[in-house]
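A.B. asks: What follows is a set of structures for review.
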Structure I
Amino acid sequence: MTAADLVVQGATVHTMDPTRPLAEAVAVRAGRVVAVGDTRDMRAHIGPRTEVVDAPGLVVTPGLVDSHQHPMHGLADARATNAAGLTTDQLHDLLRRTAATLPPDAWVVVNGVEYDAFPENPSAFLDDAVAGRPAFVWLADSHNALMSTRGLRLAGITGPIDFGDRAEVMVDDRGVPTGQLHEMTAVLHGYAAVPPPTTDDIARLAADLFADQAACGIIGIHVPDSWPGTEAVLDALEERDRLPLRVMLAPWMFPNAVEDTLDLVRAPRAGRLWRTGAVKFFLDGTIDGGSAWLAHPDCAGEGTRPMWREVGRYEEAVRRVVGLGLPCLTHAIGDQAVTTVLDTYQSVGRPRRGRHRVEHIELLADADVTRFAELDVVASMQPTHMDWTLPDHTDNWSQRLGAPRCAHGWRCADITQAGGRIALGSDWPVAHYDPRVVMAGARLRRPVAHDRAPVGIDQALSARQSLAGYTTWAAYGVGEESIAGRIREGFRADLTVFAGDPLSCPARELADLPVALTVVDGRIAHRADI
């Protein structure tokens with residue numbers, strides 16, 4: 001018998017495999033699990049070159065996968081100043097102080113601005129704060145942005161632009177841009193004017209980011225976007241042996257670029273640890289920004305339209321992606337958007353590999369709860385998005401919906417009780433990527449760092465369900481359930497090793513549970529000094 005490359009023994013192993021849920025040792029060779037069992041079972045797999053980790057007190061789980069994040073977006077904004085939690089006046093002061101440290105022609109970039117700080121007359125507000133410099137301000141959900149007058153001019157924005165969907169350059173009654181860019185295609189159009197970092201700069205930042213994610217126990221990420229330069233950065237990291245996790249890309253499909261996206265996924269590039277495995281759609285926007293597609297208007301009279309002007313064109317594009325054998329990931333936050341996505345998936349049928357997913361699902365109609373299991377569609381949800389909602393409904397999200405509808409928010413337990421599967425993620429940089437924080441949030445229904453009342457505690461996930469959301473259900477969502485998401489002979493050797501048990505650890509303590517080892521493709525990607 002050929003010796004294993006790595007053996008972890010004397011641990012508690014939560015395999016997430018119903019045929020053998022518990023073990024105490026695991027052996028891996030050539031990137032695959034070759035043995036799962038007791039410590040004595042490992043003797044035959046240990047040779048002179050086998051690295052043996054004696055792990056009393058440690059707990060091994062399948063490797064954790066973040067099913068929704070935007071790393072290159074976050075890294076492109078690494079130079080940005082964070083404005084989370086600031087009031088309008090505090091935002092003005094932050095912009096003024098930031099601008100004062102920069103040359104006259106330098107861009108001022110700020111992110112994390114919350115809707116409660118949204119200024120009237122955005123461009124005039126920014127012009128005053130940055131003393132005429134070009135400025136770009138991301139709102140917290142990344143679906144809206146603000147630009148100064150000079151920034152608009154550099155982006156070539158002088159009036160309305162037809163983006164092929166509901167995205168807009170907001171203008172006044174004279175047709176002059178107000179400085180607000182509404183929804184993704186408009187936001188990306190404006191942001192394209194901000195000078196980007198070089199591929200080498202992004203690669204260096206990405207190496208550090210991914211190393212930190214590995215230190216949090218993450219072995220893989222799903223990236224539902226088409227951020228410029230992503231493939232070049234991933235190639236650069238693999239060439240330098242600095243990509244410590246798996247990456248699944250799902251490029252954006254916008255109404256005005258259907259053919260371009262189809263051409264991209266017909267002949268996708270791939271690396272050793274990264275691949276293109278799906279296509280990402282937007283069917284609506286956000287509740288906070290008034291662009292989620294709701295069955296009934298929100299309290300401001302908004303939320304009545306899909307992002308695609310013609311839903312039939314969305315269905316046809318989904319059908320063409322399925323014809324290529326790929327699954328679709330559709331951003332749908334409002335209840336009407338979710339209903340329409342499920343209707344579309346039912347109409348076009350299942351892909352050859354993987355499952356269709358619905359991303360976010362902040363509001364869900366009663367009639368759609370059972371359809372995730374019935375249609376074999378995976379719910380992709382981000383529990384820490386609830387951190388901006390308050391139990392007294394004084395937050396912007398709740399006020400937009402009105403108190404009665406808030407009870408239909410983030411219905412995680414309802415979906416799982418009906419037999420559905422939930423792939424969990426962070427949506428970084430919108431929220432932090434630490435899976436321990438996200439899993440704790442799924443169980444607590446409140447921010448783990450704040451001891452406040454929960455929001456909809458009846459919709460909390462159990463400890464095992466939250467772990468499944470990062471392991472078995474994450475793998476199922478991309479069609480990898482036969483090779484990933486469990487610790488079983490023949491499966492990928494992707495492991496997360498905790499210095500404690502995430503299944504018995506109180507949720508409020510989970511964020512501080514140390515990660516001792518992270519193993520990706522049989523190689524140790526992170527080792528803590530515990």
Structure II
Amino acid sequence: MTLSTELAGTPVLILREGASRSRGRDAQHANIMAAKIVAEAVKSALGPKGMDKMLVDSFGDVTITSDGRTVLDEMDIQHPAAKMMVEVAKTQDDEVGDGTTTAVIISGELLGKAEDLISKNVHPTVIIDGYRRAADKALKALEKLAIPVKPQDKKTLKKVAMTSMASKLVAENREYLAEIAASAVLQVAEKTTKGYKVDIDDIKVEKKAGEALTDTKLINGIVLDKEVVHPGMPKRVEEAKIVLLNTALEIEKTEFDAKINIESPEQMDAFLKQEESMLREMVEKLIKKKANVIICQKGIDDLAQHFLARKNILVVRRAKKSDMEKLAKATGGKVVTNLDDLAKGDLGYAKLVEERKIADDKMTFIEGCKDARSVTILIRGGTERIVDEAERSIHDALCVVKDVVEEPKIMAGGGAPEMEIAKILREYEALPGREQLAVAQFSEALESVPITLAENAGLDPIDIISELRARHEKGEVWAGVEVHDGKVRDMKEIGVFEPLAVKKQIIKSATEAASMILKIDDIIASGKMKAPPTPPGAPGMPPGGMPGMGPYG
């Protein structure tokens with residue numbers, strides 16, 4: 001349908017030919033349907049008994065995961081409203097690192113419930129206002145319900161990490177991996193006037209297929225996916241004094257063209273000797289500072305490598321910029337950009353620097369740093385797929401531990417907070433007329449979390465939700481779904497904990513996405529660009545083009 005008007009009997013076209021437009025109820029229905037389909041796609045992945053998805057991209061590469069964001073990223077979604085749901089997952093992941101599946105499921109439920117109200121002639125703006133008020137009330141209630149903890153309480157941090165990994169492929173090793181995640185975050189946490197700050201980028205994650213998941217290690221230092229540059233250099237240095245260089249140990253070519261006329265072998269010899277003495281001078285500057293390990297971000301001339309090997313110095317070249325920054329934090333050294341500025345205080349320290357063979361590759365381990373503000377987790381696992389999924393699981397675990405360290409408040413899981421908020425919203429009657437209906441639908445949408453957990457565990461959702469409502473009415477705040485036993489239990493007693501930050505972000509992301517999609521009542525899509533006509537007699541074409549082809553193909 002084109003956007004046009006009649007003017008003295010002549011239609012005036014405003015949109016390009018081939019553009020389409022749908023408006024009103026049709027547009028809303030199409031958007032809500034697309035968003036609900038996306039939510040449906042990830043629904044079965046929620047919870048410890050959730051299923052994994054196998055995603056095959058256009059190159060045939062396979063990803064097996066239950067991580068909400070990864071599933072939606074790999075799905076290559078085209079519908080514009082469905083893309084908004086992908087953005088919900090991205091926002092959730094970027095902000096707090098976990099809860100992506102839950103946020104998408106609640107968004108889908110909010111939209112489904114809104115459609116019921118729209119069919120009863122409740123205006124979308126009224127629904128949006130009701131949802132916003134319900135979200136505000138829910139956020140305040142979450143703050144009140146939250147259990148304060150100590151940011152350095154490793155036992156609690158481990159439980160939070162274990163909960164985040166319970167629904168992943170690595171669930172059976174979650175206790176071991178949770179210990180690693182909690183230790184890593186506490187190692188890099190920095191105390192500030194307002195509490196603790198954690199930069200997840202300070203935790204380097206390296207992965208190598210081989211051995212088992214339980215061979216995953218936390219290294220108090222940095223692992224570089226690089227080998228020692230020269231076979232004559234030592235492969236192991238204890239009590240390492242490390243120079244971090246961001247300059248090349250080679251004679252750099254001039255930026256402008258220059259010609260040197262050499263007319264005799266003596267001149268050639270002098271020229272080479274001069275080059276050699278310049279390289280020797282560079283190496284001497286490093287030796288004077290008593291350095292025995294050099295990690296260089298740029299290239300190193302073969303001759304310089306030879307001089308350094310003779311002095312028994314271990315050298316790694318072409319390290320990544322991000323790795324250099326992590327090395328500076330781990331070893332306490334400074335990245336030097338000019339050899340003349342190198343001072344003794346710029347050297348870093350590590351107890352051991354060693355090249356080791358991991359699977360088929362050689363890697364350099366810089367470990368045993370005194371007060372490492374940057375550490376490495378080396379992930380091992382039976383296959384590439386398992387290692388990739390372990391990396392995603394550990395990322396989620398690191399993020400939830402970071403959330404608790406930065407905002408030390410937690411909640412029990414298993415759908416308990418959602419049930420309690422739903423109960424509070426049902427009792428919230430301070431709203432005029434139709435907005436009250438939207439609040440009631442918001443509370444029902446939240447109940448979709450325990451319902452989905454029960455369904456994914458093969459339990460009867462009606463029995464579970466009835467029992468949960470009854471328990472919460474009696475004042476059992478942390479009654480939730482224990483999927484392993486198939487019963488309603490006090491999740492706080494079992495030790496299933498999630499960060500408050502994750503729960504708050506779920507409510508914010510889901511409400512904003514649902515409101516945005518509900519506000520749309522007109523979809524105007526411009527026509528697709530047509531390919532230019534192929535000239536007659538083009539390669540692979542019969543003369544005169546394809547039979548039946550017009551001038552536009």
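A.B. asks: Taking 1, 5, 11, 13, 14, 12, 10, 9, 7, 6, 4, 3, 2, 2, 1, 0, 0, 0 as the value of P(r) over Cα pairs in 5 Å bins from 0, in percent, for residues 136-359 alone derived from one of the structures shown (I, II), identify that structure. Could you put the intermediate results ahead of the total?
C.D. replies: Working: I: 1, 7, 13, 15, 17, 16, 15, 10, 5, 1, 0; II: 1, 5, 11, 13, 14, 12, 10, 9, 7, 6, 4, 3, 2, 2, 1, 0, 0, 0.
Only one of I, II returns 1, 5, 11, 13, 14, 12, 10, 9, 7, 6, 4, 3, 2, 2, 1, 0, 0, 0 for P(r) over Cα pairs in 5 Å bins from 0, in percent, for residues 136-359 alone, namely II.
A.B. asks: Next up: Determine which structure produced the value 24 for relative contact order in percent (Cα under 8 Å, 6 or more apart), calculated from the coordinates; the candidates are I, II. Write down the numbers at each step before the final one.
C.D. replies: On the way: I: 17; II: 24.
The correct label is II.
A.B. asks: Which structure, out of I, II, was Rg/Rh (Cα atoms, Kirkwood Rh) calculated from, if the result is 1.11? Before the final figure, lay out the partial values.
C.D. replies: Values: I: 0.97; II: 1.11.
Comparing all candidates, it corresponds to II.
A.B. asks: As an exercise: helix-only ellipticity at 222 nm (-39500 (n - 2.57) for each DSSP H run of 4 or more, over all residues; to 500), calculated from one structure in I, II, equals -8000. Which structure is it? Write out the running numbers ahead of the final one.
C.D. replies: Details: I: -8000; II: -14500.
So the calculation was done on I.
A.B. asks: Hey, another quick one. I, II: which one has distance in nm of label points 7 Å out along Cα→Cβ at positions 192 and 344, as calculated, at 2.3?
C.D. replies: Numbers: I: 2.3; II: 3.6.
Traced to structure I.
No lab work stands behind these numbers, since they all come straight from the coordinates. Quick caveat: nothing in here was measured; it's all calculated off a predicted structure. Cβ atoms are built from the backbone, for glycine too; each structure is taken alone.
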